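Just so you know, all these numbers are worked out from the coordinates, no wet-lab data involved. These figures come from a predicted structure and were not determined experimentally. Cβ atoms are built from the backbone, for glycine too; each structure is taken alone.
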Structure 1
Amino acid sequence: MADRDSIADPWGARTPYGPGQRWPVRVDSHLAAGTGEEDVQRWVPAASVLHSNGDAMDIAVRDGRIVGVRGRARDRVNHGRLGPKDLFGWQANASPDRLTRPLVRDGGRLVPTDWDTAMDRIVARTRRLLADAGPSALGFYTTGQLFLEEYYTLAVIAHGGLGTAHLDGNTRLCTATAAEALKESFGCDGQPGSYSDIDHADVIALFGHNMAETQTVLWSRVLDRLAGPRPPALVCVAPRPTPVARAATVHLAPLPGTNLALMNGLLHAVIAGGWLDHDYLAAYTVGFEELRARVAPCTPEATEAVCDVPAVEIRRAAAVLGGARRLLSTVLQGFYQSHQATAAAVQVNNLHLLRGMLGRPGCGVLQMNGQPSAQNTRECGANGDLPGFRNWANDAHVAELARVWNVEPERIPHYGPPTHAMRMLRYAEQGSLRMLWVSGTNPAVSLPELARVRAILARDSLFLVVQDLYLTETARFADVVLPAATWGEKTGTLTNADRTVHLSEKAVEPPGEARPDLDIFLDYAARLDLRDRDGGPLVHWHDAESAFAAWRECSRGRPCDYSGLSYPLLRERGGVQWPCTADRPDGTERLYADGRFFSAPDQCESYGRDLVTGAPFEETDYRALNPFGRAVIRAADHLPPHEPPTADHPLVLVTGRTVHHFHTRTKTGRAPELQAAAPDVWVELASADAAAAGVAAGDLVEVSTARGYVRAPARITGIRPGVLFLPFHYGYWDTPAGSGPGPDTAPRAANELTPTDWDPASKQPLFKTAAARLRRVGPTAPREAR
C-alpha cells in the first residue's frame, strides 16, 4: 500500500499495461501522523467528494474521528488509487471553524440560535411569500457535491410541493453544457462511454479537459497506458501547456473563443480525408448532409485564420482522429465555459458519429462533469430539469412524474424551460425572486461579475438561506445559516461521470448540532406539511435508504434506470454503472452499443435547441427531423466572441483549476497540505506578453477587465501569447476563515473580472472570454501585505 508524497507527485508510480489488459491495482493511502494501520478501529466505505472521478475509498476511524483514507482495490473506477484531494481533503471535516449551530440575522449581525427558531423563520417566510407572491418568489440553488437522495428530495419539495420552477445547481457553472450536448446529439443526458475505454483506445482526445489536474486518478490510467506497450496517441486542445498538452502527440492551442471554429475545421478535414463510417451514418444518424455543407468552407487554412492554429497541425490532428481504430474523447471546462460552448461540445459527439465510434470498447465520448455528484443533480431534477431525464415539454412525461409523486400534473411547473441559475440571479436583482436557499455552494466566489453578485445577495428584498459547513463568503450575506453535515458524516449515493454509482457511508458524527442535508430538507417538508393529492405526506421517506428506494421507483423505465440497485447490492459490489435493471443486473458499461438511442420523440429528454440562439425546438419540428429515434448530427457556424480584445484590453483572460484545490476552497483550503501547496492566487502569462509589460517571474501584476481587477504574482509559462490565466479558487478574503479584507487588500477572486454572459443553449456562464489588460505593480509583496 503506497503512502506517497502526492503533493509533489499527484499521479504516483507507473503500473504500465497494454491495450485490452486490465489496469493493475495500486492502493494509495494516507493516515494522520502517529497513526498506523493497527490503530484504525473501523474502515468505512465511501467515494470521493472533491472531484468527479468517483474514486472509491475506505475511511479510517479511530475514537470516533476520521484519521485517514485508503483506496479500494476492487473498485472498477480507481483500482485502489487516490489523488491528493482524496488523500488530504478529509482533514477539512475537523476544521475548528466548522458551523455547529444555526445562525440568524439579528440587528444586522449573525447570531447563534436553535434549530426550531431557524427553521421557523424559513417556513414562515416561505408561507408568506407563497400567499403574497406565489411559488415564483421562491428559489433554490444547490451544488454538485450532495448525495442523490438529497437532490431528489429537494426536487420533490421544490417542483412537486411548492410548485416553483426556480431550482438549479452550481452544476450550471461546470456541466450544464455536458448535459445539453448529450441531449442535442442523443436526445438525452447520460455519458455514452466508460472509464474502461482508456484500456482499449488507440487514440484519446481531450478537448478543453485538463485531466491531469482535475481527475488525477483517471490521468494515472492514461499515463499507465502511455507507459505500456502499444500506447495510444493523444490529441489535446487547450491554450495552456498543461501536463496533458506536454504528453500529447498533437497539441492544438486555439485562441480562446474559437473552439467551434476549430472543431468545424477538424470535421472538415476528417470528411475530406474520407474517414467516415458511411454505413453507421446511414443506419443510425440524421443531419449529416447539413453538417457536410456547413463545414465545407472550414478548410484548415480558413480555420487557421480564425483560431491561429497552423493548418498543418489541424491536418495532423485530423489524421490522428481519422485514423483511429478505437477513439475515446473527453470534454470539460475548456469547452464548457467558453464561447459557443454547446455547439463546440456537440461537434465532439459528431466526430464519433461520423466515425461510428460509440458503444464498443475504446470507442466512446465522456462529456465530463466537474463535480462529484453533478450527474445526480441532473438525474434527480435538481438542476432545473425534471427527475429521471423527463422532458418538461412532453405532457406525458409530466403526467408520469405526477403519478410517481401522486400530485396533479398542473402542480409541477412545466409552462416553459426550467429557470437557470443566472436567470434566478436576475430575478433576485429585479425583486421578483424574494427567497433564495443556497445549499453547499459559494456563489459569492464562483459566479461571474462578483461585484454584481455581492450586491444582489446583500439586497434587503432577498431573504437568503445558506446551508453549508463554514461561514463562507456567501454565508456572510445570509439571513439564516444552517450548519450541515458533510461527507463521512452522513450516508448516501454518488454517481460519477461514467455513470458509476457508489454508496458513501457515515463514518463519524457531525460536529455540534450540524445535520445532514437530507435531514434538513425532510424537516422543511414536514414543517410545511406538504401533502400529495390523497392527503398523505408528499415526502414519505425518512432516511437515506428509503429516499433511495423512492428515487429507484422514479427512475424505473427511464434512461437512468436504478431499479436494479439497492444499498445491500452496492455494499456488496462497490461501484455499479446505470442503467441497472432486472434485465441488466450487473449494470451497463457503455450506452448505444446497439445503435439505439434515447432519442425517439416520445422518449427523449429534450427536443433540442438552436445552438446559436438557444431557442427550444417544438415537438413537431423534432418529430419531422427524427421520427425513428436516431442520433442527431447538429451543425453551427462560428461567431465572434461577445467581448473581443481591444486596444485598451488587448489580452484574453481565462480562468480554471489547479490540482491542489477544488472550487472555492471551502474544504481544500482547510486541508493543511493542500493549502500549503497552493496558498494564493497567481497570474499565468506568456513570455512575450511578460516582456511587453516589463514583467519578470514573481513580479506583482494587476489584471483588469471592464469589471474590476486582481493583483497576484506572475508565472511565466508556455501559455499561448495573448492569453492570461487565473485560478478561480480564491475568494475575496485573505484566508478561508478570515474576517474580511483590510483597507489595502486587493481582490483575489478571478470572478471579479468575468462577465455576466452565458451559452445560449446550455445557459452555462462563460469564464474564458473576458478582454483584459495587464500591468506590472512591482516586486511581489509579502502575502499578508497584499
Structure 2
Amino acid sequence: MCAIACAALLGTGLAPSSLFAQDTADVPDEELPVIVVTAQKISQTQEQVPASLSLVSGETFRESGSTSFTDLQDYTANVAISLSGSAGTFGIRGLTTPDTNTAFDPSVGTVVDGVSYGRSNFLIGLFHDIDHVEVLRGPQGTLFGKNATAGLFNVTTNAPHREFSAGADVLASSFGTVSVRPMLNQPLGESAALRLSGNYEFGDGARLDNTFLDRNEDNTRQATTRARLRFLPSDDLTVDIGAFYSRQDAHFNIFQFTQATPEMLAMARTYDPRTETRLDDHNSANYPSREQANLGSLSTTLEYQAPSFLQLIDPTIVSITGWAQARTPHRDFDADFTAAPFLSDTLAKPSVYRQITQELRLAAHAPDLLGWGYGVTFVTGLYFFDSRFDTSDIFAVEDLGAAFSYITAANAGAMGQGLPPGTIGGLAGSLGAPLSTVLGLLDPITSPILGQSQSANVKLDQDAQAYAYFGQFEHRFLPDWALIGGLRWGVERKDGRASSLAEGVLVPLIADQENHDTRLSRIEHDLSPKVGFKWIPSKDLNAYLTWAQGYKSGGFNALPLTPRNLEYDAELAEGIEAGAKFRGELFGTPLRASLALFSTVFDDLQVSTFRNGGFVILNAARARSRGFEAEAFWMPLRGATLQASVGYAQARYLSYPDAPARADSGEQTQDLGGRPLAFAPRWTANLVPSMSLPLTDAFLTTFAVSASFRDKRYLDLDDDPRKRQSATTVLDLRVILQGYDSPWSLMLVGHNLTDERISDQAISQPLAPGNFVATRTDYGRYASLLLSWSFGEEP
C-alpha cells in the first residue's frame, strides 16, 4: 500500500475510463460525440480535463479547405499561429514567440503522437491525415516540461487500423495552388496494419508579385510522405512506428514597404519605379531569396498493458523514442528589403537542427489512497532530450554604390536640407563619426573603390541536453471532489560557440559588428509544481481551480554579430485558472460548453528585438495576461450544428523600463510598463454555423459559414501605432455535396469574403529609422474546390 501511495503522490489525475465510467456512460443525445483526448498523457473525455482545452478535428480542417495549421486560429479562442519551412510563430493568451531568431525555443510546446518537438516548424510537414489537434492553454510545465509556458499544441494523426481503406483529396485554389493528399490503409495479417499518406502541393500560387525580379514570392511548394505501422505482438503489447519526410521550398522575399520617408522611397524607385508603400499584392526586392527546408522524423512507441501489481489497476507502461531533424539548405533574406543591391543575409552552409527524445512513463489507478478516498489516478515518468543546432549566416554588402545611395537616403533627415545626394562635404558636422566614415568610404567620387569583399560570417553551434522527472495525480478524496497535484524536476545544460568574423571594413561600421569567437555554457534547474481542486457534482458538470508554474529555458542568440547580448536568461510563468465544463441539453437539444478564467504572470519574459545590427533575444522585466475563454458546441436541430468561441486576453507589461524606443522618438529606450504585449489581440471570436439538408434521395448538401474576429494588435515590440494591425473579421462560406452511398464528395469554399488585409509582423527597416516593412499572411478573397474520394471503411 505504501508503494501505491508513493506512486500516487508522484503521479497524475488523469482517469482511465473504467474509473470515471459514470462521467461518460450517458450522453444526452446519441448525436453528441464523446470526444476522447490525450491532453494529459492518458485517454479521457474532453470534459474530464481540468484545463482550458480546445479541440479541432482533422475533418474540420479538411472541410474548411485548409492548407496549413495556421487555420487553427480560426476555430479556437486566444490562439495565434504562423508557419514556414524554417520557422514558426505560435501564441496563446497573448504570449507569442517570434520567429526572428532560429535558436529561440518557442513558448508554446509542440507534441505529435506523443513526441515533443523542440522547433515549431516541424508542424508544417504534418498537415495531412490528422485525427485532431488539442490546444492546451496556460503553463504546461508539469507533464510536458520546459518551454511550454504559454501552452501546448497536441496533434494526433490517424492510426492504422485492421480494415482496408484508401482515398485521396485534391484541393485546388483560385490563386493557383493544387494540393494532392493520398491515403492508403493496408492490413498486414491479423495483428498489424500500415498506413501511408502524403501531401503534395504545387502550382504558381503566391501572396506577392515581386515587380523587380518578376516572380512570385511566398509560393510554398512541398512534398510530404508519412508512414505509420502498428502491430500487436501480443494482447497486452502495442508497437507503433511512425516516420515522415517533408521538403518545403519557396521564394522568400516576404517583406514589403508599408511606410517610407520621401528620400528612401525616391532611392528605392531609382532601382524599381514600381516600388510601393502599402500592404498589397506587390513588393520589390533584388536578391533572389529562397527558403528550403527538409524535415524528417522517426519514432517508436511501445505500450504495455501490465498485469495488476501492488493493488494498481490497469497499469500501462509507455515508452516513446523519437528522432527528428530539420535541415535548412536555404534561408535567404534581402536584408535591406528594397530593389537596391545593398545588403543580403544568406546561409554559409545548411542550418541543421537535430533532436533525440526518450520518454518512459507509468499510468494507473487505484481504488483508494492508503484506504482513503474514492479512487486515485496517476502518471509518472522520466524524460530525456538531446539536441544540436548549427547555423552560419553571411551578411554581405552587394554593391558599394547602392550602399552609398541607401545610407544617404536613410539618413537624409540628419543631413539637413539642400545637400546634393552625392556630396560628402559638410556632413561630418551633422552626422556621427561612424556614419561619416561610412559615407566617406562609399562615396564613388572622393574615395577609391574598395577592392575586397565586404561581409561578415556569423556562426552559432549549440548542444543541449535535458533530463526530467515528472508526475501528476488526481485523488477523489470525497465522492464529488478531487485533489490535483503534480511536479516536474529537470536539469538542462547548453554549450555553444558563437563567432563573428568580418571581411572588409563596411559591415563593422554599418551593423556594429565586432570580431569574436566566444565559448558559452549554462546549466539550469527547473522545478514546476501544480496543485488544484476538481468538483464533479454530476456526470454532466464539473468545475476546477488550478495553480501551476512553467519554465522556459534560457539560451544563446543565433546571430552573434557582437560579443554583447549573446545569452538570455530563463523565463518563468505562474498561472491560476478556474473553469467549468458542461455536457447536456439546451431546450432539449445536445450542448457541450466550457468556460475558463485565467491570470498568468511572466517573470524575465523573453522578447525579440533588433539590437547591435541583428535580432536578439533579451529578457523584459514582468508581464501579465488575464482574461477568459468560452466555447460551445450546440446541435439545435437535426442536421444543424453551431460551434462558437470567444476569448479575451489582456496581455500587458507590468514592468519594462528599457524597451526599444520608437524609431521617430529620438531616444534609445522607452518604458513600456502598462502597455500591451506585441502580437496580442485583446478579443478573439469564432462562429461556425452549419446545416445539412437532403438534396435528393441520393445526395446530401451541407452549408456552413465560418466567421473569425481578431482584435487590433501591435506587430512589433516597440508598440508603434504605425506598426499596428487593425481588427479583422474574416468570413468563409462553404458548400459540400456528397452522396449517401457514394465514395466521393465535392466541396466549394469562398475564403476571406470580407477581403481583409492581414499582417503578422512589422519591423523597422534596418539602418533606416522611420521606414517600415511588414509581412502579409492572407491571400485576399479567393475560392477553393476540394474533390474527395474514399474506398473501404474508416473507424
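Tabulated results
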read-out: For Kirkwood radius over Cα pairs in Å computed as 26.3, the structure of 1, 2 it came from; value: 1
read-out: Origin of the derived value 2.5 (distance in nm of label points 7 Å out along Cα→Cβ at positions 605 and 685; candidates 1, 2); value: 2
read-out: Of the structures 1, 2, the one that -8000 was derived from, the read-out being helix-only ellipticity at 222 nm (-39500 (n - 2.57) for each DSSP H run of 4 or more, over all residues; to 500); value: 1
read-out: Ranking 1, 2 by FRET efficiency 1/(1 + (r/R0)^6) of positions 277 and 597 (r between Cβ atoms, R0 = 35 Å, to 0.05), the structure that comes out highest; value: 1
read-out: Which of 1, 2 yields 26.4 [mean count of other Cβ atoms within 10 Å over residues 213-220, calculated]; value: 1
read-out: When relative contact order in percent (Cα under 8 Å, 6 or more apart) is computed for each of 1, 2, the largest belongs to; value: 1
read-out: Entry that produces 0.35 once FRET efficiency 1/(1 + (r/R0)^6) of positions 301 and 357 (r between Cβ atoms, R0 = 25 Å, to 0.05) is calculated, selected from 1, 2; value: 1
read-out: Of the structures 1, 2, the one that 1.08 was derived from, the read-out being Cα Rg over 2.2 N^0.38 Å, for residues 245-644 alone; value: 1
